[in-house]
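Laboratory data are not the source of any read-out in this text; all were calculated from the coordinates shown. Bear in mind that the values here come from a model prediction, so they are computed numbers and not experimental data. Cβ atoms are built from the backbone, for glycine too; each structure is taken alone.
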Structure 1
Amino acid sequence: MSKDVICREAAAEIVRGWEDHFDTVLSPETSEKLVWTVMKGRLNLDEATSTFTLKLRTAVQLENGKAVDELTIREPTAKEVRGVGRDGGEVAQVIRIISAVSGQPLGIIERLKLKDLTVCGEIFNFFG
């Protein structure tokens, strides 16, 4: 288990600040997942660009020997959300949106571990 980088109270304050930044209120469950991720030093927000950087728990290993170990996630546009379609269900839609807003190919996003995929999905709650 990784050590906490910052205490729970400080992480909770950071997440509350992000709620203010995006003028939204997260559910207690979403807030708790994001607080935990912030405590581990894995999630940051660039307030100037309103983009999140998520350090992946498990890097995606590429065939060329390199690895993708973080994602930068921005708010999706209406066109991007509309363009994901309905086929494949909700998880498939989230995967396609993450690919669009992170600039990573679909094949990389499809290889994310579930915990990293879940945090990406929770980040979208700031945008909705």
Structure 2
Amino acid sequence: MDGLFEQSECDPIQKRTVSLIMVHNHPSGELVPSDADRDVTDRLIQVGKFVDIPVLDHMIISNRHFYSFADIGVLSELEMSLKYVPLFVQKEKALNEQREEFEKATKDIVKKTEYNKAVKVAGVMKAD
């Protein structure tokens, strides 16, 4: 990634960027993304989540054709990647998911308990 943004003409955060589409060419004309292309995209997706600038696409272009990470589904795949998600974010997400599951289970138990009480009361009322 050294030098990746050295030729950039603006600072995306200073310019209040709302989303990002990356475009570059492969001098060879080969449109298949390299491991480095995927890696940079993955990193920028994660950075974009922190600074609230979503990556909409990464395109590789040639004189006649283009390759779109979004169109092929690679962008969606990389959005799910945890490779560059900081550990504290992963832990926070896991804790939130556990908390939601616990709250749902607690509500289910309360509903079942209330139902069982109502059945008992109805049984007592019917017996009278």
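List of remarks:
- Value 2.4, calculated as distance in nm of label points 7 Å out along Cα→Cβ at positions 37 and 77, assigned to which of 1, 2: 1
- For -18000 (helix-only ellipticity at 222 nm (-39500 (n - 2.57) for each DSSP H run of 4 or more, over all residues; to 500), calculated) the corresponding structure among 1, 2: 2
- Among 1, 2, structure where volume of the Cα convex hull per residue in Å³ as derived comes to 176: 2
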